[in-house]
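Quick heads-up: structures coming right below.
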Structure I
Amino acid sequence: MSDLKYKRIVLKLSGEALAGDEGHGINPPVIKKIAQEVKNVYELGIQIAIVVGGGNMWRGVAGSKMGMERTQADYIGMLATVMNGLALQENLESLGVPTRVQTSIEMRQIAEPYIRRKAVRHLEKNRVVIFSGGTGNPFFSTDTTAALRAAEVHADAILMAKNGVDGIYSADPNKDPNAVKFDELTQMDIINKNLQVMDTTASSLSMDNDIPLVVFNLNESGNIEKVVKGEKIGTTVKGK
């Protein structure tokens with residue numbers, strides 16, 4: 001493991017990443033491919049925690065805009081992340097990767113409640129830990145969950161896997177042909193430039209705890225492995 005830059009990571013997957021080109025729901029070939037990518041990194045000896053979003057099924061903000069009470073809408077979104085977490089667990093374990101799902105909202109029949117010490121112990125025993133249910137509180141995104149859990153389990157970095165985007169740009173590269181890609185930034189740059197990579201709460205948490213963030217394209221095979229080995233891909237955001 002001496003050639004690895006990051007030895008304990010939090011991998012942030014969007015719900016949309018599980019949907020693939022379909023844009024919604026869970027796409028079986030896509031989630032199987034993601035599970036294989038995770039397995040390849042797991043076999044390097046990396047301790048892996050995963051935070052998965054729920055945007056492929058439900059977004060609390062969208063529900064709120066439709067007139068639903070925001071708290072209720074966010075709780076529905078938290079349940080969506082649990083469904084994604086269970087689907088990811090099934091695919092990982094079918095490949096022989098030992099996995100535990102922990103939820104911030106208790107549902108003991110299907111997953112463990114989130115307990116920090118237990119999560120750390122799972123990682124030390126080389127089990128992949130999937131954190132579902134967000135933070136357990138409304139008004140907080142799964143980006144914030146990733147930053148919070150990374151701080152709690154003392155992760156070396158947060159790896160933010162984007163669906164088809166190979167880093168952080170000055171503007172949306174799909175809409176602005178003059179958008180410039182950044183190779184390196186600080187969390188303060190993210191906040192000051194309003195780059196919307198992650199929300200300000202997540203950026204502040206990462207900055208306060210000096211946790212680096214790497215944003216990269218999930219769709220290119222082997223990219224997670226390249227990041228943990230320290231190869232220069234995507235955009236690296238320094239914790240401070």
Structure II
Amino acid sequence: MERLTTSTLTGDYNTAYLQNLTEVVNHITASGGWAVLDPHNYGRFFGNIITDTTAFQTWWKNFASQFKSNDHVIFDTNNEYYGLDQTLVLNLNQAAINGIRAAGATQYVFVEGNQWSGAWSWADVNDNMKALTDPLDKIVYEMHQYLDSDSSGTSSTCVSTTIGVERVTAATKWLRANGKVGIIGEFAGGANSQCQSAVKNLLDYLEANNDVWKGALWWAAGPWWQDYIFSLEPPSGPGYQYYNSLLKAYA
């Protein structure tokens with residue numbers, strides 16, 4: 001967000017950055033791909049928790065206006081809110097939805113919750129998120145789920161072959177009970193047989209519950225990640241070498 005609006009949430013754009021971003025998005029979507037535009041800010045701006053929901057709504061109205069004509073764009077309100085008051089998380093998400101719709105944008109909106117938007121804790125931590133409203137009924141609840149001991153995604157060791165299923169089961173029940181749909185916006189596993197089984201079991205479970213789960217996104221790819229333990233960047237990323245054929249089976 002700071003790269004785009006370099007002073008305040010409602011300030012002028014860095015036009016060069018916006019142009020570069022637009023070119024990337026157009027390149028991805030021109031061939032039928034999808035671009036999820038996700039301010040990776042954790043509910044913060046210049047390191048400070050965003051408390052001005054009106055300014056946040058304005059930021060989103062202005063930003064969505066730039067991409068509202070591209071039907072292969074999805075808006076994600078913010079990555080992994082954490083350490084925020086739970087009502088503030090709800091209100092920031094609602095402000096983003098309101099701003100996107102005020103811009104005339106009709107695309108899907110991914111909303112994220114507190115405590116790093118973890119699926120494992122969603123039903124306990126983010127229950128108030130069921131109160132979000134959208135006049136177009138195009139909200140998708142984005143949750144993240146890793147398979148290591150603390151769900152942080154910092155270890156290539158998976159707890160067990162069933163840990164992914166175990167950690168998303170309560171969230172699945174929450175989605176279904178509240179008439180919502182979700183997506184696993186981040187997941188990954190290490191390049192080893194136990195993690196491979198855990199990833200497969202997780203994806204099989206999501207597919208079996210596709211009335212509420214609309215997909216899963218591997219984290220991460222791109223040359224910036226270099227030798228990152230889960231990198232899906234071809235041809236040498238550990239994730240690419242170990243998981244490419246498995247993931248393609250679910251495409």
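Please treat every number below as a calculation from the coordinates, not as lab data. As the structure is a prediction and not an experimental result, all values here were calculated from the model. Cβ atoms are built from the backbone, for glycine too; each structure is taken alone.
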Checklist entry - Cα extents along the principal axes in Å, for residues 90-161 alone was computed and gave 35, 31, 25; which structure, I, II, did it come from? => result I
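If distance in nm of label points 7 Å out along Cα→Cβ at positions 106 and 138 is computed to be 0.7, which of I, II is the source?
II
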Checklist entry - Once relative contact order in percent (Cα under 8 Å, 6 or more apart) is calculated for every structure in I, II, which label goes with the largest value? => result I
Checklist entry - For structures I, II, which has the highest computed value of Cα Rg over 2.2 N^0.38 Å? => result II
